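Structures for review follow.
Taken together, the values in this text are just the output of simple stated rules run on the coordinates, not laboratory data. Note that the structure is a prediction, hence the values are computed from the model and not measured. Cβ atoms are built from the backbone, for glycine too; each structure is taken alone.
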Structure P
Amino acid sequence: MISRSSKQKAKTVGEYIAMYPSNVQSILKKLRQTIKESAPGAQEVISYQIPTFKLNGNLVHFGAFEDHIGFFPTSSGKEAFKKELSKYKGGKGTVQFPLDRPIPYDLVSKIVKYRVKENLAKEKSPK
């Protein structure tokens, strides 16, 4: 079970990660590193009170919840990997990775790289 004071608001991704128990911190740190390596040049910020990576707009978000790690690759990122993500709960643009199962970091990396290409293509398309 994750405990985080609802009054705490992180200003940086490091502060956000530090709010959680060490077992959850290790998952969040590895997820953060996976995203950084898959999206070099992306800016790391806190948006919607969770860690967010931006590259020509929102790229992906992630966060810790009661019994899962939420990963938010947008609806297009989720749709592109629908088959691989089918074993996880989630919404239109969200995925829930249960805390009691291994996080699929390789899949996260593929999704982030897909989102990087998608966002960079937006930059090149005529308005």
Structure Q
Amino acid sequence: MADADDVRRLALALPEAVEIDSEGFDFRVDGKGFVWSYPERSPGRPRLIRTDVAVLFVGDEAEKQALLLGEPDLFFTTPGYDGLPLVMLRLAEVGVDRLRELVTDAWRMRAPHGLVEDLGEGRLRLG
């Protein structure tokens, strides 16, 4: 099972990925977020940063729905994310290999084309 340290290690192994200062984790490439801690919001309560849940960029609504319907034990969403290409991932329910795939896919969708090509040529840092 994965945790926030696994997210950090995997995200930082990707070309030009940077972590920005946050209460949990928050990774960007080319100024665009691809994985971050879930900022849970409940009415009348302060926002709670959940480092046991990762928010992943998934590209489009079709992929989002496929993940939500295909693996409801891993993925969920909230009304605040309606219409956005984002899903939440329960880290305790996912293996590190699958997490690597998900984080890398999110990075690929946000990274400039040249970086994606570099990753395809095997230039991944194994950090």
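Here distance in nm of label points 7 Å out along Cα→Cβ at positions 34 and 66 has been calculated and equals 2.4, so which of P, Q was it run on?
Details: P: 2.4; Q: 1.8.
Only structure P yields this read-out.
Using distance in nm of label points 7 Å out along Cα→Cβ at positions 18 and 114 for the comparison, can you identify which of P, Q gives the largest number?
Once distance in nm of label points 7 Å out along Cα→Cβ at positions 18 and 114 is worked out for each structure, P has the highest.
Suppose you compute helix-only ellipticity at 222 nm (-39500 (n - 2.57) for each DSSP H run of 4 or more, over all residues; to 500) for every structure in P, Q: which one lands on -10000?
Working: P: -13000; Q: -10000.
This figure was derived from Q.
When relative contact order in percent (Cα under 8 Å, 6 or more apart) is calculated for each of the structures P, Q, which structure yields the highest value? Before the final figure, lay out each step's value.
Working: P: 23; Q: 32.
For this comparison of relative contact order in percent (Cα under 8 Å, 6 or more apart), the top structure is Q.
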